[in-house]
Structure I
Amino acid sequence: MKASLTLAAGAGHDTESASLGAAELALVDAARKIIALRRKPEWHSVGCALRTRSGRIFTSVHVGAYVGRIDVCAEAIAIGMGAAEGDTDIESIVAVNKEGHVVAPCGMCRELIADYGPGATVIVPGPQGDHAVPIASLLPNKYTRHDDR
């Protein structure tokens, strides 16, 4: 069941959730909880929650570094956590910033999400509020290796 509602996002801020169902709202809440718990300025400023088709939820934070180009996104860490457990069939994924606001995945994370969950939905911000979209809509004409055809 989908509902239009406002989700309390912790102390002092709300995020409009235009078309998120209960499972998606719970995933957003899990991402907010992990970044609130593990945020460390300059090191961990994005949280992620990923649900696999088995129903398991993996939460993570991004890993910062002094050399910014070697930062590892929270989405990649969550996918790796699932891989370590043998559970990588992504059903839905969301990332939030340090304030708990939903953020869209970067290009590299879009590639990873599409590789591990070609049918996955991604919760993204939008003018009408947060909403879930198919990963394919965020990464049209996805790269594939020649041997994958």
Structure II
Amino acid sequence: MRFRLSEHCSLRVSWRGEYSLIEALLVLIVLCVGLLSSSLGACSLYRFPDVYTRLHGATKCTTFGAIFAGFSVFLYALIRFIVTGEWRFIVLIIHGIFAIIVLLITNATGSHAIARAAWRSGIRPEPCAIDALEEKEREIILESKAAAKEALI
């Protein structure tokens, strides 16, 4: 496959039809936004102080980056379908959408499981003004102790 710039400023793909420079730049810009977001997520692992803020930064940024990478695949496949009319690009669109949906579910579930495991193993966040989870655990412990005393009486 060879690319050459034709006289009317479009990128010519010799065996697939026309692919304009504007369409290629659009896909490239969306892909670069995803790459930048994922890179910021990697930087958050070093920048933030504790496991919870690191997890938050990495999960949000990489999810956002993966959504944009998937959207660039969607855009590419849609443009190629419009240009060539080949149905394999529709299959690529369906797979891309499915991958984005699965990624949204698994990223949120995985980060929740890691945060819960960190909390249960005794890793506490940096001091903050309000810690609702710790207050709720104290209330549960106090209620269970009161119930145990009442049962003994």
Structure III
Amino acid sequence: MKKLFERCSIWSKVFEMIYGTGVDLVSIGRIEKTIRKWGTRFVTRVFTAEESRICYNRPSSYSAFALRFGAKEAFSKALGLGMRKGIRWRDIEVFNNPAGKPGLRLYGAASEICKEKGINGIHLSLSDDGEYGIAMVVLEILRDGGKTC
């Protein structure tokens, strides 16, 4: 057993490095007010069509929009650029896998910047309680150490 562990240990195969972390606390009420004031103008500027469809179909759609907004902000903080360098809101899309775990899909400048920097691991956590939602993003660089099992 010891030989197998030494030979096939994930630590001998993959090197992990955290590139950046980002956290965003978002007021659900603020997002609700913004959507009520600007309507589809705001929604289509910030969210992809799929995100909008999912959020409008949720019982608490304002909370769903707020969490996705927070995830986009947290991602931009983890990247260290904010919403600059050509990154657009819709370049960052929040999705849920079949088990419900949230993740990010990147397009355009967001995707290109991550490729340039070697970022190939993205972790997202979302939570809400009452009037606030929180999003946390961890960006990783994973490199193969060349050792195989």
Entry that produces 17.0 once mean count of other Cβ atoms within 10 Å over residues 44-51 is calculated, selected from I, II, III: III
Which of I, II, III yields -12500 for helix-only ellipticity at 222 nm (-39500 (n - 2.57) for each DSSP H run of 4 or more, over all residues; to 500), as computed? III
Who wins on relative contact order in percent (Cα under 8 Å, 6 or more apart) among I, II, III, i.e. which is largest? III
Determine which structure produced the value 10, 24, 22, 17, 12, 8, 4, 2, 1, 0 for P(r) over Cα pairs in 10 Å bins from 0, in percent, calculated from the coordinates; the candidates are I, II, III. II
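Values in this text are rule-based calculations from the coordinates and carry no lab data. These numbers come from a predicted model, not from an experiment. Cβ atoms are built from the backbone, for glycine too; each structure is taken alone.
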